[in-house]
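Read through the structures below before going on.
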Structure 1
């Protein structure tokens, strides 16, 4: 057995609970492979070799593993998502070898054309579980839909809690997903939430990918194994052997006679339970305008207790008699959302902890009206319909929140992720879903009509006087009659996914796509007026990766402004479709409320305002980053969100920064802020929706 951390050894020794019954386990083996990147030419050869294995020597352990029963793949199955037949090509390799295979998504699978619909068709969701030989396997989705950044969705964590509750505490659990814990996550809190759910369960290994490395490591008390790749210098796969109550994993490089790289050798027997630690106050997501009281119960004796706020600052806890308590104050400068860990330390240094989040409502200029939690993460920009705030989520539901209280008044279920924002027209909402349908919904939550676009809809719709316009992951665009909800036209336009918010300017609709091009179509016929390659795709390799596709364009005067994933701004003449100019370092664009100016979200410089001639009017030094959410102006104030949810309010005329506040507790903000009637609404990838308003003078 590989050496465990001192903390884990001490925890096992200190837990003096009754032993848990060990489950009966079969002897079997399986293959762990990762990062196939189809259509990479070497992958098919490696998969074919995996299918020919009978018995295989695990040299470090002196055993021969039996013929593998199945394959687990930990993501980056494809190079650029499921389009162009790559998903079908990927699956066909496993069908050819006749060995059952279980797949999860990687960042390459979900950025350009998400395979979440395909995984849902296979397993009911992009995350799932199965049992084999007395071991419970859990496949998780560590990706963000239509985005390369990692994260565990709220919807899957809610599912995981229910899945784990069904298990005997002694059941060995092996998790598999793509991203190992790293700085790519918005913060450590993203995986802290996962680890909190795993406490009290017999988790024996996390199988991961992403780094193409062959290595084992520990994260907190958990063993993690990275599964290499099917191509490059580490081409091969791991052989995982279960027998006699042990799990052994060794890596076999392609062409090698045996699995020779030692990765993991450990018992499947349940360790002593993780000591119980319950935080009773504050409640999850609590909003407090005064010092926050921390209280709870604990199991065991500890020398020290503390609260770590954002893993940066610490406040002491009083401990004793099986309880802890303490208080944390937040100054006006520390206002906003935070995550925390209640951390207890034994005299010898061993630690236990639990995490949570809260909101310090101590800002002198802006206050929290309410915070609500959806059933899934959200990158859907909110919209206001009457006295309801509408927002979509990754659990496939459109939620209507009471604009005064934040209570969920109704929700509408669709068959796929809702990534784009709802469009509100004449007292109804129009929203696209990953199930390929456009939904028309009343202000009471009744679906009155649907239109089948025949492919997932990830973009926010746009409208003309007589039509609703949508685009799909197959590169098609459609105009749907507002009168009878029939197609006025349907065009195959782009060579890959369209997820941009569509922008209507006069008699054309404009958008970018993941095929490197910017498009302008006639709104009446769908005929192409012009297309133009984006600035960041014109030179260098992997042009598709850098397409102008994750933040929609704006049109000001006779110029179109759009940013691409290489963070170049393209300025295009609306009449000719010719590239007029470009600018580096631009992540997203927004339009002023009067349509006479353009806002640039820049990576390094902050928020920039240009007039209709392209002249720079002002720059506001506010935190932004590389997530492509658009600046939004309402009532003379420009609202912009940083990558991890710091909301800034800037005077639209002068560029003066009015206030800033952190709205999310360490999660990505992938939806634009929305403002209505003096209130700002922010949806986050933690599943929260927050309503803020200026404080009274």
Structure 2
């Protein structure tokens, strides 16, 4: 991920006026003093690693990453970075954010609310060139622009007209993995997507700048080539504060508390595009999810009477599907109102029993629920005001909790970047044939600071999709653990478990990608066999002295494998792509963080290979692959004798990855 040319760790101002004011405002929003301090510390780490505005243009580009979890407070850190950058001499803070008006306005309003001592300009505030230039003459200023080709171009033209290239800039790219990368990369050639070209122009225009990518899903960034300009050269991990509920809660060992399975064919029934005559009735799982939401929201409203609570239905990107689901839920609401008015009917008795079932389910994780009769009476009262909102490209609805029961139905607008306040119950059913892990993870809108409501939180989804989320959570854990160990490492292996892909293919160069596949073996094309390698051969002789030539694989640790591999040098005259020590170290470290330290070593001596092999060809004799189990990585260490060409004795390794349904993807230099 990184380069040896990182900017030095400089001394910065962390208690300037702008920073102090922002932290004062965020104190009420965040609540926890420890969490607020963590936000300030992460912001300081970013500014410390950024260019020094007083030093002028840097020798090498300053490119960083703020890697957070879904809805864990990245925007708060960005806001403090903006304030701290202003306190430390940056003239212009440019924030690039979503092209969806709903999300753009959300970001702009947050920044204006917090950065009270700074001019914060929106995407229409540079239409008047003279006025815009006056703003630039009184820095520092903040400019918030949507990642739209025409908006970016108009801002850049305004900056050029004002001759502002000499200003120092902190450029923060929110959701940097989404629209910012070149979507024509996979085709090869010189074609560049418009947004990517515009952002590159910004980075070139400001001669003194730091470009900070911000995302919770950096897979696409880490699969750019190591020398690629959009691959970060340093990373700062933001850690969630107290009260955060994320992947470990929903998809870890204790996930049964929150997950409720619905049949996959039920989700298909909701897709009007799949049916000549779409179903006119609400499927049982969605009905149960809605009743669970009504119980949970009512229980909370009895304690917090001024709040509103949210339900999310996200099963498709198709607008016809959204409209169909809204009609079904509207009909459900109408029937509910009528049935609750007729207590002497069988429908009423059946409905009350369904509500009681939902109540008893929540009671398992929230023992302090108000009494059932009290909850039922309030549902009868509040159900009339329930608001079913269509949130997609054709609607003008806002994601606000302005009534007690807020039921949101939609697609992509309810995914990346949006915050859904007081979300209690989600019904999820997006099911592409080969999902991209970063896209699916961005759909996890149930993540966030929801600990106080965890007991009444539920996620309804098919088992297959829950398994996808579990695999993605596992992948995310492995990547974050790897970055903690090696925040400035050049290679990062992205753990990908079938049937998932790490990211969309159009932003990746297929000629620079490598993959370590579960169960497959890899070896150097040829070992280095000059006399200067003898000292490492002797060290390996000593380390492996207790391993017999006829022994089966002995259980060791991955750390021991790494020590052995450190002493195995490939012939520099032979091409190496898959066999790269840094990449292998990252891959093994990822496996260790996910599955534990176990590994195996198989040792054989007296071998006489003296010709190069392909990196996947292998060096072991037929049948020897059974010498070690396949549940952990195995390193076959085969000692080659001195040969007639005068090449010295050497250990030639072959690494076999454990069996499974995963690949470890990485990028490499030619």
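Rule-based calculations on the coordinates, nothing more; no lab input. Everything numeric in this text was worked out from a predicted model, so none of it was measured. Cβ atoms are built from the backbone, for glycine too; each structure is taken alone.
Miscellaneous remarks
- Which of 1, 2 leads on relative contact order in percent (Cα under 8 Å, 6 or more apart), largest value: 2
- Structures 1, 2 were shown, and distance in nm of label points 7 Å out along Cα→Cβ at positions 42 and 218 at 3.2 was computed from 1.
- Ranking 1, 2 by distance in nm of label points 7 Å out along Cα→Cβ at positions 58 and 514, the structure that comes out highest: 1
- Structures 1, 2 were shown, and helix-only ellipticity at 222 nm (-39500 (n - 2.57) for each DSSP H run of 4 or more, over all residues; to 500) at -3000 was computed from 1.
- Winner on distance in nm of label points 7 Å out along Cα→Cβ at positions 482 and 578 once structures 1, 2 are ranked, highest first: 1
- When Cα Rg over 2.2 N^0.38 Å is computed for each of 1, 2, the largest belongs to: 2
- Test item: distance in nm of label points 7 Å out along Cα→Cβ at positions 194 and 522 calculated as 5.1, pick one of 1, 2: 1
- Label whose coordinates, when FRET efficiency 1/(1 + (r/R0)^6) of positions 130 and 338 (r between Cβ atoms, R0 = 30 Å, to 0.05) is calculated, return 0.20 (choices 1, 2): 1
- Answer label among 1, 2 for the case where distance in nm of label points 7 Å out along Cα→Cβ at positions 178 and 530, calculated from the coordinates, equals 3.6: 1
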